[in-house]
Each structure stands twice: as C-alpha cells, then as structure tokens.
Structure I
Amino acid sequence: MAFPLLLQTTTAPVASTLGTANPVSILMFFLFVSVTMYITYWAAKKTKTGSEFYAAGRSISGFQNGLALAGDYMSAASFLGIAGMVATRGYDGLIYSIGFLVGWPLIMFLIAEPLRNLGKYTFADVVAYRLQQRPIRIVSSIGSLLTIAFYLIAQMVGAGSLIKTLFGLQYEIAVLVVGIVMTAYVLFGGMLATTWVQIVKAVLLLSGATILVILSLAQFDFNPNNLFDSVSTQYGDSMLAPGGFIINPFDALSLGLALMLGTAGLPHILMRFYTVPDAKAARKSVFVATGFIGYFYLLTFLIGFSAMALVGKPTIEELDKGGNMAALLLAERMGGTAFLGFIAAVAFATILAVVAGLTLSGASSISHDLYVHVFKNGQSDEKGEIKVAKNATIALGILSILLGLVFKGQNVAFMVGLAFSIAASANFPALLMSIIWKRFTTRGAVWSIASGAILSLVLILLSPTIWVDILHNEEAIFPLKNPALVSMSVAFAVGIIVSLLKPEASAAEKFEAEKLRTYLGVGAE
C-alpha cells in the first residue's frame, strides 16, 4: 500500500520557489484585478444615490449577501494564519477557527434582524435610534474607526509581506498596489462593487481551498484517520490533543470572547446587513454565511494537518516561524508552481476584498455619522454626503498605504487581536443593550463605548503581547494576552451602572416603538 510508504518519506526537505517571481500568480492576480475593475465600472454606472453607495440600493439577495459576508470575513489571516497555526501547533490552532465561527449564530439570533430594521447605513444608527444622536454618533465613530484602523494596519502589512514572499515584488510596491486598487473599488463602485468583489473572492477562495484539500487527502486514500495517524507517527500524539498553545484557561476564555463577540461588533461586517431588502433576507444571509464560513474553517483544519504531514514542520518554520506559508507550501507540493500561483493570487485577492470592505465602512462612519449627524445636525443633502464619503475613501486609502509603510516589518498579530478586542468591548455591549434593555440611556451608551475602547487599548499595551513581546520588558503588567474578558465586562458594567444612576425618560418611552420596528420591521428603510 502507498500509505505506509508515504509516512516514511514526508519529512524529507521540500524545495520551494516561494520568494521568487511566479508568472502564474502574477497572471492570475492581474486577471482578478481586471475582472473586478470591470465590475467596478459596471457598478459605477448604477451608483448615484446615497443608498446605492452605502448599501447597494438594498438590492442584494440573502444568498448573495451571505456569500459576500463570507468573502468579507474570510481574510488572508484566516486562510494562511489558521492553517499555519494548525500546521505548527496542531490541535490548539483550532481555537481561532472555532472562535471566528461561533460568533455567527449569535449575530443571526440577536443582531441581524434588529440591525436591518432599525438602522440605515451604520451600526451607530441602531445605538442612536432612541438616544441622543450627537454624543452617540461621536463616540461610536471613534470606536468604529479605531477597530477599522488596527484591522487595516494588519491587512496592509500582511499584504506587503505576503506579496514580497509570493511574487518577489518589493514590499512598498505591494502596499501601494493594494491601496490604489482597493480605493478604486470603493470610490467608483461603492457597496455594489465591493459586494461583487467579495463574492468573486469568496468563490475563488472556497474553490482553491477545496481543491487543495482533495489533492492532499488523495495522498491518504481520502481517509482523514490516515492523515492523523501520519501526524501522530511523525510528531507524537500531543499534536492531536489540546494544551500546547494556550495553557492559561483565562487567556483561552478571553481570546474566545474577543473572537466570538468581536465578530458581532465589527463595523464592516455589520454594515453588510443594510444591503438586503428586509430582515428575512438579513437572517438568510447570516445563515448562508455561517455555512460557507464553517465549511471554510473545516478546510483550514485539514490543510493545516496536511501541511504538517506532507511538507513537514521544519520546512514550514524555516520559511516562516509563524507558519503563515504552510498552505502555500502544501499547494506547491500538491500541484506544482501553477497551483501555487493560483492559491497565491487568491490570497492576495482576499486582502483586496477585505480592505475594500474596511475602507467603505470607515468612509460611511465619517460621512454618515460624523458629517451628517454631528457637523450638520442631521440635515444634509445627499450629494454633499456622498462627496464627503468619497473624500473620506481617498483619505483612508492614503492612510492605509502610509500605515502599511510605517509598520513595515512589525509583528501585527497583536493588531488583529486588538481590533476584535475593541469591537467586543466598545461596540458590542452598547449595540446589544440598546436593542434589548429599556432602561439603557445616552449617558450609559457613551460611557460604555468609551470605557470599552480605552480600557482595551490600555490593557493590550500592558499585556504580554506588547509589553513583553514588542517592548521587550521582562514581565507584563497585565497578565492576559487579550483583554476582552476584562474590558468587555467593564463596558457592560459601566453601561448598566451609569444608566441606572441617571435614568432617561425619553429613551425608555421610545423603547416600545423601537420594539415594534425591531421585530416587525414597521418603518424600516
């Protein structure tokens, strides 16, 4: 049989062409950019009004939006990072994929329908629905923009590093290309172009990952047990058991809360619920997205273990200590440089789609929340608002390029965790309490968002992730690597206490009308 022989040969060094220019990957990338630029040209002709720019005219079906949500959520960090973590850490690498996945049922049952019925373009619409507009818009925009900024840094630095490794291009050129192309998507095509870019990217990513898993499992007679036996034989049973990555149970709980509840507070994800015509389509889109995302994370699990067995941990860690190139090394092993080129181009396309979604949500927050409701007191002509949104898009595009260049060579893993931590601490508590709690007040919302955002920032700075790993101090002041367990709990507590100390009669009176719109959609846009 071929399988026992395979176990004896998988630890041999694997020669790789990573780091040199791959004609196939460059061709595939330019093909993707060409197709998506045509989509942007098509979308630009249909994008005239504010609703069309921010929400694609609410014309996206539930299935299409579900696929776009999956495309927006399945980042290169998920594809390369989780597969690499499994390939180097084994079973414990799954904590991220499980954390990312389990937030979706929560969104479906608690967030999707109220968000679609109460809001217009941003999640701040929901929080401010029965509260005072001005203070809520200001503080919620700060929370949103902080989340988006740290997510953007991680994506842009990741793009530069990835393309430098995959295509042999200079880091600066890669960052510049991503920034320009992404800005074009949003600037000209708005949400309609961004949606279809994410749909195309999701189809490519799911197809590429599926083919990679099929080719890998073929080496084990399509029997996952044979794959796990190979891993166990080469690296021991510890790779198939928990406890090798996060030992402290409080760290595991805090990270899990950040990943799960942070998902329900990510501005670029929440914004997608306004692109569908009604709450029923919003629920369907979450259901579809959960299915695709769950399937994708199952694939990353198999890709990681296949890379460990077929490529070998030493080869993976020699190229990248974090294991981020594990999926690409496996693609090269299974399908040669041509298949590597395809997977590499898909990984780059993944970054483009995610960055476009982030930029659009940031521009929406600046134009809709700050410009209209703070500077113009809720009175603004649509043309003026779209002009501000497009100027904000250009500014965010330039900012993302500058951030990518400034943070070159930095460890950006902590920024992804920080983005989820801020989302879970600043955005999620206020969003949830505004929907379900009658006595929630404007002051409670402001203090909840502010305390969650500030505390998560401070505790991340004092945590082992930055205080020890980045600043090279001997011991961290705050023991947990991710602060969500503390910062999110404080945000909930502060929101509740401040609301109880000074009730707001007008907010409580509007709750019944809000419930009617929340559950029946009466008056929803």
Structure II
Amino acid sequence: MDILSLSAVELGTAIREGRTTAVEAMQAVLGRIEESEDALRCYITIDREKALEQAGQVQKRIEAGELTGPLAGVPVAIKDNLCTEGMLTTCASRMLGNFVPTYTAEAVRNLEEAGAVIVGKTNMDEFAFGSTTETSAYGPTRNPRNPEHVPGGSSGGSAAAVAAGECFFALGSDTGGSIRQPACHCGVVGMKPTYGTVSRFGLVAYGSSLDQVGPLCRTVEDCAVILEAIAAGGDSLSGSSREETQKVQAACGSAARNPRDSTYLGREDIDFASSLKKDVQGMRIGIPRDYFGEGIDREVAEAVRGAGALLRENGALVEEFDLNLVEYAIPAYYTIAAAEASSNLERFDGIKYGYRAKDPQELHQMYKKTRSEGFGTEVKRRIMLGSFVLSSGYYDAYYLKALRVKAMIKKAFDRAFAQYDCILGPVAPTTAPRLGESLSNPMKMYLGDIYTISVNLAGLPAISVPCGTDGKGLPIGLQLIGDCFQEKKILQAAYTYEQLRKAGPEQDAGTKEGR
C-alpha cells in the first residue's frame, strides 16, 4: 500500500482497520520531507523524535479503543501562526524567532483530541502579510507543481506540504484568501468557514474581524471531516479540553461556549460530513459577471466556466448575474486589515517576549530599534498604512468609509443569496506567478486577492477546489461561496463537482472538455 497516495480519511480508515499504523504513516511523511524539503521549504520547525513518539502513543490509544475517530493517527502540519505548547511559533518573523508558547491554539488542540499527530510548523508570509509565502524571514516556499513558481500565501507552506505529500492535511488561516488562494495555486482543497465557526484562540492575530482558521487537504471529504473536528468546542469538547474549558468558565462566572474567544459561536450544526452527497439537482448557482472582466487569464476563465457547465449538465441551475461592488473590495479590505494589523502588532515591542534589539540607549530607542530590526518590509508597509488610516486626520476619510463599504458588500451578497444557493467563480485571476514577480510589484500582489477578500469582509464560508491546469501545467481552482452558516451547501456542490471530475475526462484549460 502506497501510504502517501491516501487521503486523510482513507489513511485514518487504514489505521483503524490495522492495514497500517500511525507510526508507519509518520515515517512515510518524514521520509518524503527528507527527500523534498530542502528544495521546497514547506516547514519552519520539525521535531522528528517528538512526532514519532506522539505517533506511537496515539497508536496505542487506537489499539486500546480509546481513539476511534476518522483522523486518529493521521499526520498534520500546522501553520506557524497557530500557537503550540512547547514548540516554536515564529509567524515566519525574526520578531518571534525565539517564541515558544505555553499553551496550544484551540483548533490545534481539537485535532490532538481527535488523535491527529503534529508533524511540524509550516512556512508562511511573515505575520500572514502576503500572498506568495515569499515574505518569510526563513526564505520562500516553492510550489511543488513547479518549483520556479510561488505556492500562494500566506498559508503557502501548508498548501505546499499537502501537495508534496509532506503531510496528509494542514491547518491554515484565512484573512483575505490565505487558505483558498494557496490551495488553488498548489492544486489542493482549502476552505474558509463562516467567521466564528472555529475558535481563534491561539491564532496570532492579523485582522481580528477577518481571520479564520481552516483546513487544507486533498479531498472535499477530508475538508468536511477536518472542519468538524476543529469547529468543536465548549460542550462538544471531551477529556482534558472540556475540563479546562469548564474551569475557565467557572473562574469567569461565564456560561459562554468558549470564554477564551468572544467571537467563537459554538455552533451545533457542525455535522459537515453529512453534506457529502453527489447531487446538485435543482441547486441554484450564480456566477458573477464581474469576476470575468479585465485581468483574468483566458485559461482560468475557461476552466471555471467549464466547471459551471459540468454542474449545469448534472442538474444545477447555473446562470450569470451582476454582483457589483467587486472593484471596491480591495481598497476596503486593505484599509481595514492594515488598520487592525497595526493595532494587533503593537504588542511586539521587545519587552514581553520575542526579539529585542541589543544595547539600546533608552526605552524609546529600544522600541524603534527592535521593531525596525524585527519586522520585514511588507510588515512595516502594512503597519504604516494602518497607522495612517487610523490617525486623527484620516480616520473618517479612510477607515470609517471602508467600514461602510464593507457593510455594502455584505448587503450585495445578501441580495445574491436571496436568489442562489451558492456562488461560483475563480479563486485567483491567474495561476501561480513566478518567484520574485509579486515582490517587485506589491500592487499586483494585492490585486491577486480580488476574488477572495470580499468573502472575509462579509464573514462568509468559501471553498477552493481544483478544476484544471493551464498550458504550463499549473493548477487552476474554482471557488464556491455560501451564505453565512451554509457550509453544507458549498461542501455538497464541491463534493459533487469533485466526483464528476474524477469520473469524467480531465477538464484542464485548453482541452475540449475545459472549454
């Protein structure tokens, strides 16, 4: 059995049935990392001995009947902005190059409760500021599909690790498309759930009103199962996680689902695997005309429209419509995200933890020198932009106006979802750019997020699914967007498309089927 060819769910099944073990799965992953990591740089931190030790402990619990879930024994990679107790968490920045948390992020702990085994921490754009995983202080990650191209970002290390077989699934964070866009560029599945579905506790904040944790994996089935695991919390927790949460609730006098994260919703409708049905009969799917204007590659447009045609042929009601406000999403997003980032990153001052400049003469000089030396160029750019739009002379002109545009974008989506069950479109206007192209033109990098950022502004769920390749063999992804709390609809549509595509001929751009 070729372990590395299995999906996460298939591997979990094989382990439970005794056809392989958690240790053998981890050894296979570590072997692949040994072969390809020097070229790809998917990881920042790997603890091989600890990973094998944990795999052995999990295997004993599986054999004892204590762990029976679908992810038990499956190796997982964690984006390096999610805290892990006792393991380095750097956010790919010099600023946190020596930071070892004393606690674990809620989403990561939920996976550990489910029996998943952590391989290591993946590379990313510094503090998640970027779309290519080139702004990392540890060097860029390369795309496994073509190492001369970027993997996307900021969760590029997680997406590349999944695509390269260096883990079976990974966690990423999505502030403006940072799960979906690298999933698209690396040819894997990635999902951002409705804001508040997964606890942000332990996620190093970029834009607090926009950030969400989500899975990157090989199949839509994997995506649904992983999302169930990481969305659990409060009353849904078991074992030490539940006991710890109850202690915190008692100390705070709170009956909240998760008193450590006020934005966590504690949803009960998280049986996402129940949506995995190959059926789009009568499903109403809208395709925004606005998404196919100037700037989108012909091959990307053909592949995405080809996916819509395939769903139409199998019973879905697919039509184009005008979404509007698309052109306002980028300025609104970067104003709000930069403002929140400048506030969130104030804590990195060299006093409490992380990097501290050597031999400062006085306190203010230490602040300046620490932040100048600790942060990279893109982080400094966004802190300066955020500080500018929040300043007394420009707060009303920029930040408040961006908040009003955000509300208008949400209303535009509300009107669309009054007509459609989900919205289908591209994830990115182009396939993965070559290394270095985006860094030389930051505005071009920002424009690459045009189809993903409005989803975060509106707090909606969305999934990226592979739908072909371009003439250079680089993956193309389609995006399915749902209304708030309607993950099951987009998972069903995505699963149906995935199964139809597997059953039929390859629908790559440039082929008859793709057109």
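Throughout, read-outs are computed from the coordinates displayed, never taken from laboratory work. Everything numeric in this text was worked out from a predicted model, so none of it was measured. Cβ atoms are built from the backbone, for glycine too; each structure is taken alone.
Quick notes
- Per relative contact order in percent (Cα under 8 Å, 6 or more apart), the highest-valued of structures I, II: I
- Identity of the structure behind 20.6, 61 (criterion: Rg and Dmax of the Cα atoms in Å, for residues 310-437 alone, calculated), options I, II: I
- When helix-only ellipticity at 222 nm (-39500 (n - 2.57) for each DSSP H run of 4 or more, over all residues; to 500) is computed across structures I, II, the figure -12000 traces back to II.
- For 0.65 (FRET efficiency 1/(1 + (r/R0)^6) of positions 190 and 494 (r between Cβ atoms, R0 = 41 Å, to 0.05), calculated) the corresponding structure among I, II: I
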